[in-house]
Structure 1
Amino acid sequence: MNQGIKKGLLHTLICSLALPLTAFAAEGEHKLELKARAVYWNDESVAYPSSSTPNPKPSSYEQSALGLQLNYQSPYWADFIGFDASLYGVTKTGSSGIPTTNLLEVGNNGRVEDSYVTAAQALIKLKYQDTAQLKVGRQIQNGLLLRSTNTRAVPDTYSGASASVKPFDGLTIYGAIYDQWRSRSTGEFEKFRTEATKAGVANAIDYISIVGASYANGPLLVTAEYLNSKSYLSKFGLVGAYTIPLDKNSLKLSSGLFTSRDAGSLFVCSAERDLDCGTGTQRISNDGMGVYIDGEWKLSNVTIGAAVAKFDGFWIEDNFAVNATRTGGLTQDHGTNPFPTAAGLGPDLSNRDELVGSVRLGYDFKDYIRGLKAAFKYAQGTGAKSSNRENSAVGSENYREFNLQYAIPFVKNLSARYAYMNYDSHIKNGSTTATIRGMPRQDWEQHRLYIDYSYQF
């Protein structure tokens, strides 16, 4: 079918769904929401030298897009069964410089594609009173080690099943299993894959499973979670937080421990781009761990935070990669970085044996300009080493991030956000054959602008 005809039919489908669902929403039993996001990126970076490019030149790009979500939630019939559905659409509004897959896919012609529309969420939901819930279908995932991120035009979504049980007040036990994923830049659901190839074909990961528990009791919150990428990688995370009220202020203390382990035959030398072990598909091992402590003090309009993280071995952020079915090329890999020392929108800062410290400062201008907030973060990593190969290279990293957010008070549900990120890294005793692949760029600078609007029917 012609691409233009397909897009026209999908747009017609959106309109045909929106009109009757609006009528249902008026009854107060159904929920229909429209979300719109305009996003602009301006990026410039310089890579490390290599044998093929001994003197790399700065590379840059600009991208902008408009993302739309039409989200519908049904009530529970018989207080037992219901369904949710979401249509996502993204349209390119501008693109220049090096084509990337941050907002939309890059097609076979080497250009950023124009648009897509997809049924990003479509699920049946079951519940038993307020004790247990089951969701089957395409859905948002929000966990400690696997999460649908919302840093692009639209979030990514997963296909499978998730469930939660609350045996008693304060305790939630949950789990999920997914066999497909839709990245933030495409409308197509695809199998999870590693980055390794055999005969030019990426190795498929059959499924990703999650099991976890969270306990909240007053100021105390504890969460533990285990993730398994079938035959590839397993992870464990444990986080605890305690909030101390101080009159009109509060002090939050938290700590966490995370591990990543190889989990089978798919974890080979080229399975993850940050593995520094040369090329090929020989089986290797991974035994990484990271710990952190964090403190955050809220004082009136000011928030002050500081954190330290230490890594033993190489903690891997990514859980899988994905190959675009249209181009056959690797587009994105995906995971979460739960360390407060990590860059919010940029580098991982979780290399082998690395020590990372960060400070952050936030201010709410509500006494002067209602709805305006600003935040600054600085992180520094030292002592980073190659993930798998022994060499003399030692790296350091510096990351800076500034955010300015404004919830426009005279237009309901309209907000704007500007983010500036700056990163630089340095490798001592390194060369083109002895580097740290977890530091792919010497210098990086990016500007982002988001404009968000939502409307409840």
Structure 2
Amino acid sequence: MREHLLSTLKLSLPLIIAQIAQLGLGLTDVAMIGWYGTSELAALTLGHTCLFFIYITLTGFSLAVITNVSKAFGREDIEALRINFRMGLWLVFAFSLFGLALVSKTEEFLTFLEQDQYIVGIVSQYIEVVQWMMPFLLLTYVIKAFLISVKKQQVVLAISILGLVTNFAFNYLFIFGNFGFPELGITGVACSSLLTSVAMMLSGLLYIHFSDLKEKQIFKDFFVFDPKIFKNLFKLGWPICLTIMAESGMFSFASILMGWIGDVELAAHGISITVFALFFMIPLGISQAGTVIIAKTIGANELSKLDQAASSVYLLGLGWAVLNTFLIVFFGDFIISLFLNSNDLNVEKVAFYAGIFLFVGCFFHLADSGQILFAALLRGFSDTKKPFIISFFSYWAIGIPAAYFLSQKTSLAGSGVYYGIGLGLLVCSILLFLRFLKIKNIKKSSLQPIELGASEA
């Protein structure tokens, strides 16, 4: 077990840091615009929520790429590796165009939900520019997925750090108008995000083309369409996309509920949810490693190693989640202070509510960590349809109704939102764990080496 834990940690540590750096893009946006003004912070929270809901949903296809490429890598099938990567790029680009169409309707959507019109106006300024980053960002996710699958996690880390540094620099220039640049406020955040996504995508493509991966001819027959693999990736990926949609939809609805309660609560929620997202990167990075480990083990037909490989993933992931909770509880006030301008009139109120949300939210953080780990392990088995059903039921039949009732019909208000989504995540985590135990035992006794791009029906 010790050997498996160390192996999992070695693979996941660069991915954890990469995920933190990736989240740092949003964290930097929130922190720097928070210094610009409370209204802009509230607007960015809503804008981020709507944009995040769409593009994070579509990243499900990149997770399908991790599964198939890892299996191909495990059985040393370069042809399958190459084709799955190529069709993954094709797939996300096609759906990014669909995503662009949805993002363009953000203003109408927020107006329909009766959000404050002044805030909606600021959101529109942001969306007008940032929407164009979607194709570049989604292609970057596929590139990273491919590099993770072939165990180039250090490169993924480098790309993410490049993005973080680039984003900070552009934000500094464009938000506040430093070094002669125009002061653009929230539009500056959008410009920074667009330029950063382009830089990350290009850096990944250049590495694949000029590194030792060049020998594998990754871009060979790039414009040759393979309908079988395209269909397979779609078949494997769409339940993952809908699963992500179900969860991100729940968190998006949480932001909408906060908007109904008040601007101060919404700004506080923007801080607390960003903090939780930051700490969530640790179990998320471990979960990505888990998918690679399980899929590679299956691809190499080393089924005797499944138990210890899986145990190392969820023990390491849940252990870190517990540690994260202690850090949030004991250092919450200090963390909150990093997001606020002490000269803002509402700073004390925002800090007060953010502190409450952080404390209450530790409950859903533990549950959220559990569900992402078990879902990732199931993806390694190409099991995606049943986890989607479990997630949808947990989030939309339990989490969202509970969050609405507790926040709107009781005195809990904003805290009720966190209790509600925490309940949904807890149910999801338990059900996915039971599903994982079932699938693992079945696969250990029946699974044979997977064909090119094959997935579970």
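Coordinate-derived values only; no laboratory data. Quick caveat: nothing in here was measured; it's all calculated off a predicted structure.
53 is what came out when percent of Cα pairs over 20 Å apart, for residues 321-440 alone was calculated for one structure; which of 1, 2 is it?
2
Given that helix-only ellipticity at 222 nm (-39500 (n - 2.57) for each DSSP H run of 4 or more, over all residues; to 500), derived from a single structure, equals -2000, which label among 1, 2 identifies that structure?
For helix-only ellipticity at 222 nm (-39500 (n - 2.57) for each DSSP H run of 4 or more, over all residues; to 500), the value -2000 is produced by structure 1.
With relative contact order in percent (Cα under 8 Å, 6 or more apart) derived from the coordinates and found to be 12, which of 1, 2 does the value describe?
Comparing all candidates, it corresponds to 1.
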